[in-house]
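**Student:** Structures are listed in the sections that come next.
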Structure P
Amino acid sequence: MLRTHCQTSGWSLAAQDVFNNVPRTCVEAAAAVAGHTQSLHTNSLDEALGLPTDYAARIARNTQLHLQHEGNMAHVIDPFGGSYLVEDLTQQLAAKARQHIAEAESLGGMAAAIEAGVPKLRIEEVATATQARIDSGTQTIVGVNKYQPQDTGAAEQVEVRRIDNSEVRSQQIARLKKIRANRDQKAVDAALDGLRRAASGRENLMPFAIEAARQRATVGEMSDAMAGEFGRHRAEIQGVRGVWKHHMKDSAEIDVLKDRVDEFTKSLGRAPRILVAKLGQDGHDRGQKVIASAFADLGFDVVTGPLFQTPDEVYDLAIRHDVDAVGISTLAAAHLSQVPALRKKLDAGAGRHIELVVGGVIPPGDIPILERAGAAAVFLPGTKSTDAAIRLLDLLARRRNIS
């Protein structure tokens, strides 16, 4: 029997008019329950602003309880059985899935397809097309590109969970030191050697990994043991080009931006160049790739950085490519430590002239802190790609004295 876990969408959550995220999550959860998922995770309304608070998490949990007990959805077998619409949508989904499976098989299987970067590229194409439809207003996001609340001058107050990530890091280091001090190191080494030998052959790795964990080997130590035999995967960064611009159709903003980029290029002898980077242990790159694609379609020279970079590594990449700006895409609450560290590195080295902008899941209350730390602009979820590009060009023109 196929057992299925579902999670409501993260990218559909909006930072603007944030309580709209409650019905969004409810609709998505209802679809999962109607499809008879065995396990369900409902996102919190505030996850476009930061890590979820207990208040928002309770609403997310209660959404499931409402569907189960008040909506009675968990007690009905196949509520949409016989629906022509659902059957047609299911057929379309199956047909598209078979196309992707056939493409992977033609490349030599899924492992080979992943090495070629094809599955990730297909995901990025769809994400970029969706963002373009939102930017152009073709796809409605209530409270973001249509039906926005009236600006009364009073900002919507939403409680945001704050995490001192430097304190969390210190606590984790202390825990690791304690574990290493109290474990039997000979037993750990023997378990890791067993895992390493298993990785070099064809044995089932699970028993060896379980034994290493029982001896209190860390995840990093187990990963290193296997990486010595397997190596480490290095993702091939492929940019999606032309998709965003195609779905924007006839946008007057694109014409204005094209003229602005042409002015910059004429003045400097090359197109404006931006490094779109990820800092820290943030493995979410949808926003990074969408922005990179949109800016490239607008005429920017875009450098896309790899995941899990340190401020020093981003600095080196920025200097090596002689960029005009670094854009940090963040989703994992490390912006208050990583962004100031990068700005200090840029100012202390050869990057004083480089503009630093930040975008992603950032609590509004953190914006003044980031600006004081040297961020020239901060873009929250829901910001149109064209608006971000115009703002960045304004910053670059001012710094380069381009009228």
Structure Q
Amino acid sequence: MISNEPDYKAELLAWGQERRRLQEAPEELLYAIVNELTRLGLQPGLGSVAIRTAHPQLDMLVMRWRPLDTDEVPTTGTTSITGQQTIKRPDGVMDLYPLAHGHTDEAMWRQSPFAKALETRKSLRVRLDPPPSPSPFPIIDDLLERGMTDYVVFPLDSGPTVSVVVSIATQRAGGFPDAFISGFEQLIPILSLSVAYKVERFQFQQVLTAYIGREPANRVLAGQIRRGDVIKRQAAIGFADLRGFTAASQRLDAEEFLALIGTFFEHTCDCVYGERGEVLKFMGDGVLFIIADDGNPTQTCDRALRSVEALTKAIDQHNASTDSLPIRFGCALHYGAVLYGNIGSPARLDFTVVGSAVNLTARLEALTSKVGEICLVSQDFSDLTTMETRHVGEFKLKGLNEPQPAYAPLVTSHP
């Protein structure tokens, strides 16, 4: 009797050895697996990939696939999600969950099949028809409500600093064929090589982003790596500087001091990123950032000023919620042309901005404490923004021949 069942081992090994397995972006991994299982008639109903890798900010990245007409898997058991992203395509929905350090200490992780599979380094399978009793993992109840009939978890082979695990649930009557489970086990060494390549790219991009920023990281990865490899662009340039830095360093112990500047930097980054800006550099107690012009200088300046308004409100709220030393800062904004790219020596490069516009912004920021303003903006910036400013005066600034007019926006509030 001839079986209509595919040769799962042969099909999966052929799929795993296709050249595009190496060409796919890391986020394409789960889509590729689900689409192959769909082609083989295995009716995947949910799929997940968890990637743990060395990262200064994240504990892991979890990607979950679901059909277009299926609700998101509940995530109420964790407080570690930072910046969830959802992608919708004709071949399903992908929910991406970056998880902060500490997630593996939460009960949601400790009680998960992922944790079990990584601990034992063995695949696990939970047949769901009939339902198991007792339920071995909290997620099983959710899978049963969705009509899943079988559930498998495969840990992949990975290096000492990387852990990758794949899970798949099916709606197929009778669950997964044993031949598929065996075939996927045979695929794991090949799939692990492909995933290691993807994870290495992901890890490099994420770590580079954490240290030099999102757009600089993308430009470096795209090949903008030679010294002097710069572009000229229009942007709103910002300097934000923590006031009372020296006094705070003498008054607070090391942990309190680091917490204070960390809070300031964190709020600054959140507010700049919230307006699609880029934080380029932390300089002692200061932050250099830009809002790149996308063809509308007025909107660009408004976005920059909104980021400072949001930062002022965030710092005010922080100060009102704590008895510790309050955070005070000064900020300056200017609009102009900058050189953006690789600056430095053959032995040490920095991806940053330089130019007279950057110098003017720095000089204006140094003026804020002298004139008692939180934020000052240049004449060019004030002329472009639709947000109201008031003229503060004209000042002789170091390195500039002519006195420079300075304006204060009316959206800042703390003294």
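Every number here is computed from the coordinates shown, using simple stated rules; none is lab data. Note that this is a predicted model, so its numbers are computed, not measured. Cβ atoms are built from the backbone, for glycine too; each structure is taken alone.
**Student:** One of P, Q was used to compute mean count of other Cβ atoms within 10 Å over residues 88-95, and the result was 14.1. Which label is that?
**Tutor:** Comparing all candidates, it corresponds to Q.
**Student:** Among the shown structures P, Q, from which was the value 51, 23, 19 of semi-axes √(5λ) of the Cα gyration tensor in Å calculated?
**Tutor:** Checking each candidate, the match is Q.
**Student:** Suppose you compute helix-only ellipticity at 222 nm (-39500 (n - 2.57) for each DSSP H run of 4 or more, over all residues; to 500) for every structure in P, Q: which one lands on -16500?
**Tutor:** P
**Student:** Same structure, new question: Looking just at mean count of other Cβ atoms within 10 Å over residues 288-295, which of the labels P, Q belongs to the structure with the highest value?
**Tutor:** P
**Student:** Further question: One of P, Q was used to calculate distance in nm of label points 7 Å out along Cα→Cβ at positions 16 and 320, giving 5.8; which?
**Tutor:** Q
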